[in-house]
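Input: structures, listed below.
Rule-based calculations on the coordinates, nothing more; no lab input. Computed from a prediction, not measured in an experiment: that's the story for all the values here. Cβ atoms are built from the backbone, for glycine too; each structure is taken alone.
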Structure P
Amino acid sequence: MGSRRLIYLIMIVAVAAPILFGISQRPSRLVSAERMYDVIENVKVQPGEVAMVWLDFGPNTIAENEPQAMVMIEHLFRRRIPVILLSQYQQAERFLSRVPQTVARQLEAEMPGQTWRYGEAWINVGYKPGAAIFMQSLVNASNVSGFLGRDVNGMPISQYPTFASIGGIERVKVVGEVTGLVGVFDTIIQFFQKKGYRPTIVHGCTSITIPEAYIFLDSGQLNGLLEGIAGAAWYSEVLKNAHPSSDNSRLLVTNTALSAAHLVIIGLIIVGNLVPLFSRWRARHG
């Protein structure tokens, strides 16, 4: 067996073992994820006020971004904060439907008798082209409900009592952005504000864009951050501490599998550097 195939085999075993056998470890504590939890837990929302969550990811970053979207929306649903879901990215349309429906089913199974229904807990207004132009028009609209017009089912938003009369953008109390795309989060930071109004912004990003997100976190423009799947795993652990009946086992298993893969990579790097050193030492000493 060639060395390349051996490496692939070792990686497959490292990733598959936790998934197949349900092995999980407690995730590492991430302060930025705790900050995000505190922000959503303590935000005060009056009738007619909402959260707006942008899911700007596709199949290429689903492994990290979908768990982030799930825990973010789960917390908003638990707080009974109405959520408007939309996207700047066309490939995200399927997730705008799947993620809230999955979270709603999980919560209803956890708490029989309680419901999270479409049109009450959330609405999906779909993909919105135009990026910065759309964002600026939205921010300056006198009536968010009227500006958004209809949901993805073609139903006027005015037909949903929870979302019928939001008013101006000041009624959006929390803005969430989940993405692995470069520059998309910048659009939120730059344009989702106006004189006298700056929203509370939380963000889920892929591991490769964490350094960029830290800039906004340190400046105070960003109020909470989920750093890759590790951030989602720790957030789910904080949620479970507050709601012991919640089930985050699948996310912890996935995070453990990723950690195992990282450990294997580190081990292979060490071995890859030690072997040439040993070969040279043996050549010198016979």
Structure Q
Amino acid sequence: MPELPEVETVRRGLAPAMEGARIDKVEVRHRGLRWPIAKDFEKRIEGHTVEGLGRRAKYLTADLSSGDVLVMHLGMSGSFRVGHESRPGVYYHEKSKSAAHDHVVFHLSNGEIVTFNDPRRFGSMKLVPRARLDQEPLLKSIGPEPLGNEFDAAMLAAACQAKKTSLKAALLDQRVVAGLGNIYVCEALYRAHLSPKRQASTIADRHGKPNDRARALVVAIKAVLNDAIKAGGSSLRDHRRADGSLGDFQHNFLVYDREGQKCPDGKGTVKRIVQNGRSTFYCPSCQK
């Protein structure tokens, strides 16, 4: 499933085409995504302008002039692509990305055509009144944005203070920090030299204040996410940028999917374990 860097990469690719443009027409070719697309979806969108394109955790948000916000999730295999009526683009497509899986098509006033493709149909699109966005069940329990100014060692330590779960499990909890998934948690823990098996509460003292572990982890989280965004995200299976090209960060993994290979620091060998049904990659020599 796409994580924060992949979703942010998609947002940046879509913004030049969508922001400030009016949605003249919407084609809903298949309503059966993760949740059925509402019957009045087209009526509530057509004729309205996209005032801003944002991201909350792993969700894309399009702020419409109607007062609604279009909340979108890529699911496990979803992607967007941008073309133009007068200059159709040439895109890279796997067989699984065929036009048969083009489920929603937005025709914009600037001539751009934005298409949502999702072979597995775990993606979603939902219209939420802006005034009720804070109460939207999909969003209201999500934790702080890791790249925001508010996210710091004190905030992370306070969130983990009473947790008896592993540090890896805590970081995957979207209520603790938004947008992190398996890849970037593994990579951040390696950069911070912290074991994924370490109890989450050990990054705080008995008063809930951050220690050096919390400070190192926050620096590592921000760094790995920024590096991944600059590289266009990680393309392992389905992730594509809005122009159809692949992300590049998978070539920069330090531990993820490197089982049996030498640790980049040269101190040990990358090991794979399973935690809560998910593969974890780490170096037992470097991460304590």
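Given a computed value of 2.7 for distance in nm of label points 7 Å out along Cα→Cβ at positions 126 and 254, which structure among P, Q does it belong to?
Considering all the candidates, the number was obtained from P.
Between P, Q, which one scores greatest on mean count of other Cβ atoms within 10 Å over residues 102-109?
Result for mean count of other Cβ atoms within 10 Å over residues 102-109 over P, Q: largest is Q.
Check the numbers for distance in nm of label points 7 Å out along Cα→Cβ at positions 166 and 278 across P, Q and tell me which is largest.
That would be structure P.
From which structure (P, Q) was relative contact order in percent (Cα under 8 Å, 6 or more apart) calculated, if the value obtained is 27?
Matching structure: P.
Using the calculated result 4.2 for distance in nm of label points 7 Å out along Cα→Cβ at positions 22 and 246, pick out the matching structure from P, Q.
Answer by label: Q.
Starting from the value -17000: which structure in P, Q was helix-only ellipticity at 222 nm (-39500 (n - 2.57) for each DSSP H run of 4 or more, over all residues; to 500) calculated from?
It must be structure P, since only it matches.
State the single structure among P, Q that was used to calculate distance in nm of label points 7 Å out along Cα→Cβ at positions 6 and 110, giving 2.6.
Q
Hey, Rg and Dmax of the Cα atoms in Å derived from one of P, Q reads 20.2, 63; which structure?
Label of the originating structure: Q.
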